[in-house]
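Asks: Several structures are given next for inspection.
What follows draws every value from the coordinates through simple rules; no lab data is involved. It should be emphasised that the depicted structure is a prediction, and the values quoted were computed from it without experimental measurement. Cβ atoms are built from the backbone, for glycine too; each structure is taken alone.
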Structure P
Amino acid sequence: MSDLPIVKIPAVRYKGGDVEEITEPVVIEEKITLYLNGKKYLTMVATNDSLTELGAGFFVAAGIAKRILTVAVEGTDVFVEADNVACVEGVLTSSGGFEAGRTAVVSAENARISPDEIFAVREALNGDAWGETGGLHCTVLYHNHRQAAVFSDIGRHNTVDKAIGYMTLHGLNPAECVIGCTGRQPVGMVSKAANAGIPIIVSRAASTSAGIAAAEECGVTLICFTRDRRFTVYAHPERIEGLA
């Protein structure tokens, strides 16, 4: 629990007619400001951990930068230097995520995943973050069929940015990566994986019509409602062994 962005808060609990004073673990919410090549880009709400990965991943996932040069963190300010920077218009979604105005097409012809690995990705999402607080989303990054990293945040979009940032900063091949996520998959979430070149998304939640259409168009295998021995595939099932 000490590694999670959590603070203990006093509260009063009512249960079955009984009242007791307690302390509860609560997620720490911060305002994080991102800078790109010396200029302020935006301020977002996030947890205050893994900010280096968040900064790098945000700009890659949004299709704004192709290559991250450096990331420096000073308190809640994140300074990112990048080249091949594109002018990308975007919108803030209802959940606070930044949705890019364009999305790349994934080219990963050899990417494959088995049903057993899909369930392994799903199981990796069952960490301490949700159990301790009930208020943190989680994203797991798999690389070459092995778990590479796990990230938590109050925003599901931030967890994906952190995972993509880890992939970018560690030089992992996106075509060999899979993202597993606790959150639902609207178009903005699917676009992050596509812009980063990641061909497969595994979610324990739902998608939307626009998210499914984006996955189909961008070449992303979109797997949702992953439960105990079942899942639903909305786009590009050809990457899943045994489904062809």
Structure Q
Amino acid sequence: MRGVRFTFPDGSEALRGVDFTIHHGESVGLVGANGAGKSSILLHLAGVYLASEGEVRVGDWPVSRSTLVEVRRRVGLVFQDPDDQLFMPTVFQDVAFGPANQHLPPPEIEQRVGEALAHVGAEHLGQRPSHRLSGGERRAVALATVLALHPDILLLDEPSAGLDPMTRRRLIRWLGSFEHTRIVASHDLDLVLDSCERTLVLAAGRIIADGPTWSLLTDAALLERAGLELPLRLQGSPVTPHR
């Protein structure tokens, strides 16, 4: 992103001159209070929003209406609300929808669905109606719909919200094994500590800090400026050097 500004139709400004470069294979957290601009950044990288000013690039492609097909072949976005991604009669059909639209052969589609559901601990849900799932199950399946596409860049908006502890731990392990670029927007600062080497701290549509995750998320004064608190594991405890 270079000088990216974005204003909603009602005149409110979501992004106010955002600049950063993320290289292939990086794991990056986006943290900030509600309304700081985390989701807006993800939606720009996926081409859902187009910048009012400035430039957004994904790989060799500027993000514009004419390049959306190429951009979306490379980027997988998990929305904050899983109901935005689940619309087929069964879980299997929801997860298979993307690979089927890539015209993959049925055996490969079935394999991708099985692998994606296994990654999020939802392999037993394949034949369940999507609308009959719990909130945590819907979030896990929404993540599986994106994993099945094998994206080069994975964008996750509040991925741990509503997950039970076991599924959350599985998500953290999987994020650690993902070989390509991943960008995680989350209020769960403990998740960001565990899964992201670098973090961007946002406040009022601007990046106020960009650096190693441990250094930023143990800086109580910085987090207070961003409307945040220390990660739960550090609250009430002295901060020790990261090893």
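Asks: Name the one structure among P, Q that Cα Rg over 2.2 N^0.38 Å, for residues 86-181 alone of 1.00 was derived from.
Replies: Value 1.00 for Cα Rg over 2.2 N^0.38 Å, for residues 86-181 alone corresponds to Q out of P, Q.
Asks: Sticking with this structure for a sec: Out of P, Q, choose the structure whose coordinates give distance in nm of label points 7 Å out along Cα→Cβ at positions 46 and 78 equal to 1.1 when calculated.
Replies: The read-out was computed on structure Q.
Asks: Quick check for you: by relative contact order in percent (Cα under 8 Å, 6 or more apart), which of P, Q is greatest?
Replies: Q
Asks: In addition: Of the structures labelled P, Q, which one yields -7500 when helix-only ellipticity at 222 nm (-39500 (n - 2.57) for each DSSP H run of 4 or more, over all residues; to 500) is computed from its coordinates?
Replies: Going through each structure in turn, the value belongs to P.
Asks: May I pose another question? Could you figure out which one of P, Q the value 21, 62, 17, 0 for P(r) over Cα pairs in 10 Å bins from 0, in percent, for residues 134-197 alone was computed from?
Replies: Among P, Q, the structure yielding 21, 62, 17, 0 for P(r) over Cα pairs in 10 Å bins from 0, in percent, for residues 134-197 alone is Q.
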